[in-house]
Structure 1
């Protein structure tokens with residue numbers, strides 16, 4: 001054999017060498033099995049890739065919905081820069097900046113935002129940056145410090161107004177988007193869910209925002225997002241992003257938005273009447289109502305707030321509320337304490353007929369009360 005001539009080996013060595021190059025039946029079977037396994041593995045991977053592609057297609061349909069929402073809403077969102085009035089320069093460290101959303105009230109365009117974004121400025125010192133790059137200044141400003149809502153009248157060609165949704169229809173778990181200018185990065189979009197509703201009694205620093213009924217969301221909200229819209233998947237504004245709970249000063253997954261129903265009601269009243277009508281019930285409440293008193297009245301646990309006075313000719317008197325009634329539910333919301341009820345009433349639209357549940361003589365009782373205007377009862381209690 002040629003191997004002998006190449007290697008100059010004995011015949012037996014040549015045979016061994018030949019054996020290394022001629023596959024045995026066992027080797028052939030092993031090789032065939034490996035090839036088959038490789039083909040099977042390749043086929044399985046192809047199936048996995050095909051399944052993954054189908055799943056991605058389904059996911060991209062969801063993402064496509066979000067993209068459509070963003071495309072519709074982004075032109076309505078503005079970035080706001082508010083230079084400080086001279087009296088605040090050197091006192092405050094930074095210029096105010098935030099976000100806002102354009103709305104249409106009675107064929108006029110307005111920007112809704114938070115009062116704290118513009119409170120240290122004036123209309124001449126405020127720049128409203130539109131999505132298309134134009135910069136305009138507001139013609140007039142209205143503010144309500146107790147709800148932290150501000151409204152700015154604006155005019156320019158081809159403004160696009162947002163659609164307002166119904167924040168009462170929001171449910172915990174609903175998907176929402178937050179759009180704004182965190183850290184000055186205009187028109188940033190984040191996604192999350194409604195984490196809770198009815199948040200109140202938050203310590204927000206200066207204490208001017210008295211009447212609170214926040215939507216809580218885990219959509220990322222950071223400094224600069226204030227005044228920007230919280231949007232549902234129908235492209236409707238359902239809240240105005242306002243505050244965060246944070247130890248670091250940045251997003252930690254707990255943000256708060258004012259429900260748009262409250263924002264729109266306050267804004268329209270400011271524009272139309274130059275004032276905000278606060279809801280009025282006409283009762284005085286027991287700020288010391290505790291577990292011991294609740295137990296003495298027959299309640300299983302401390303809940304609600306106890307009436308100590310019913311004002312004459314008030315909505316409460318007309319609804320037949322009495323001293324020692326304990327208000328447990330107000331418009332479907334569980335009442336936690338006296339200040340909670342006061343805030344709920346103040347934020348209720350005047351004239352609204354509200355269902356309440358009270359505890360009287362050992363039994364729950366359902367009633368309706370038509371909320372009055374606090375301005376008509378200036379010298380009365382709640």
Structure 2
């Protein structure tokens with residue numbers, strides 16, 4: 001039995017006044033703010049022009065059945081999991097769900113990656129980072145924050161990278177689909193990647209963080225299925241553009257893109273790298289799929305097909321996450337999801353996927369070694 005379970009993909013739902021109280025004064029009249037009705041719709045909405053209004057309940061509805069979500073959506077912040085923004089309540093939920101620790105990311109902040117005012121966007125991310133550092137400080141051996149980096153201006157983003165490193169963040173969170181003029185294999189980011197590698201901060205590439213606008217439109221079923229595609233393209237471009245081979249200690253995490261599709265994509269990457277590799281000198285004669293397996297990791301929460309094909313991806317490249325407190329979350333039945341996904345998987349592999357790899361990737365060894373015994377015991381099913 002795995003004694004310590006860690007989530008490599010969890011979130012917060014930011015308090016509604018985060019940006020109106022923490023952004024620079026010159027931005028506060030445009031900052032994301034709460035409106036209790038919008039265009040005749042009942043509920044809470046986070047509004048930040050020109051982005052489309054956002055109902056925050058989808059980011060705080062863990063455990064709510066799909067058939068109840070429409071009614072739930074009208075309840076606003078009042079019906080969301082309070083642990084989404086209150087660390088005291090979060091630890092109670094973690095204990096109830098059997099989790100000893102969590103990597104956590106932003107909530108509504110994902111939408112802000114597509115805000116067209118780049119200076120505004122950078123300040124909104126800075127404001128979130130300040131709040132996230134305070135949130136994590138309540139339980140620094142159990143809550144591990146990842147900082148938002150705008151990836152809109154190399155010099156400004158490098159300054160924020162240095163700042164969040166000093167604040168103790170465990171990694172950085174960037175857009176899964178940057179604009180064409182600033183793709184991550186563009187040489188303008190060379191100095192930035194050098195610093196990220198030096199600081200040993202894993203780079204997290206998560207669904208729903210496009211710089212060009214929303215990733216989900218009117219057909220949520222089809223759009224939801226293809227959500228992993230931008231992340232694959234972005235990471236593969238970093239490989240074929242030589243970024244990962246130039247920075248062999250850089251660690252990239254595909255977050256919440258699941259893993260069942262990866263064996264096929266890696267096989268295709270391997271074949272086309274073999275076929276066209278000579279045209280890509282920055283690969284230095286290596287196969288792109290080998291570089292992926294060397295430096296790219298992936299999270300999932302409920303992906304039986306992916307686990308069955310884990311050997312084709314790399315067992316040591318996989319990390320489980322609960323996705324708390326989102327609608328996709330396994331909370332409050334993470335133990336059931338783990339049992340279902342890991343049926344027949346050797347315990348030694350379970351230990352790695354359910355925590356050991358996260359400790360290694362995010363350099364958490366010393367932190368968790370000094371964690372109180374109570375917090376570890378809470379994770380025992």
Structure 3
């Protein structure tokens with residue numbers, strides 16, 4: 001019997017009269033899957049069933065419309081759907097040589113052609129890779145749901161520029177001196193909490209607590225992943241900014257912290273765009289996007305000695321591997337960690353050296369005594 005697993009579901013395949021029979025059991029239990037394969041073989045042997053006709057494979061466009069799009073809109077956050085999946089789907093549909101292909105006809109070469117078409121429009125590598133990531137997700141789900149046997153390899157383009165600019169302390173001071181309100185307040189909060197800009201814009205007063213912790217806390221309720229939901233302690237600067245804004249708004253019990261006359265009712269990406277450009281020009285600091293302030297906060301946190309697990313919780317990362325790139329243990333930190341392993345760290349401090357000398361003397365004396373007891377010459 002040939003049972004194999006695709007995702008969490010077991011499939012089986014075998015040859016019958018020169019034809020390959022391959023079907024999903026839709027089961028997660030291996031024993032049940034083997035029983036279903038045996039039953040299928042028995043039915044074929046008895047002539048009760050013939051070779052079942054293979055299901056028609058849908059085109060990429062049909063699969064997206066009928067299965068992927070409803071799943072993405074229902075199972076992901078509105079921000080992920082609007083900013084990520086919907087634009088990617090539109091680009092895939094616009095490239096007819098790919099969208100009109102059946103799923104089992106899509107290869108790595110076809111995906112590369114799609115990437116080349118996107119690049120020919122003069123787009124940045126990050127924009128092209130965003131569309132490729134959506135395509136890769138579509139194909140992987142098609143394989144997981146049984147529409148195709150194996151998903152093709154969709155490679156990302158090299159050379160993508162990541163938002164890893166770190167704002168220096170002197171640049172921060174010059175920028176804040178040139179930034180008007182409310183930009184200065186938003187930037188101060190971002191650089192002291194490490195929130196994503198959208199998380200900051202969606203803050204509500206009911207999520208701000210003045211009594212928890214030393215200076216109060218913020219509850220982040222929306223983000224890219226489930227890990228984004230987290231409580232963040234307030235620094236003195238952030239508390240003062242929020243408390244001043246809260247009192248100016250009449251001490252509301254609920255509502256948006258950054259209310260604005262937009263469709264959502266709060267700040268959006270474009271709300272602070274003009275103020276940010278002016279602040280960059282007047283301060284003469286190296287240009288950066290507001291998202292870089294999150295990277296700046298996490299870099300400073302890592303340099304302060306924060307471990308990757310704690311950093312992941314503060315940042316709202318779904319994987320500790322994302323946080324590990326901010327943590328670079330110094331030689332002193334490594335030695336300090338070894339020093340804490342008592343009995344295994346001789347040579348890292350004066351006390352340890354004394355202990356080692358004492359132990360070596362005792363061992364030497366013990367060895368000499370043993371030689372004298374055996375009548376050996378010393």
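No lab work stands behind these numbers, since they all come straight from the coordinates. In this text the structure is predicted, and so the values were computed from the model without any measurement.
Structures 1, 2, 3 were shown, and Cα extents along the principal axes in Å at 125, 60, 40 was computed from 1. Given a value of -10500 for helix-only ellipticity at 222 nm (-39500 (n - 2.57) for each DSSP H run of 4 or more, over all residues; to 500), calculated from one of 1, 2, 3, which structure does it belong to? Working through the options, I get structure 2.
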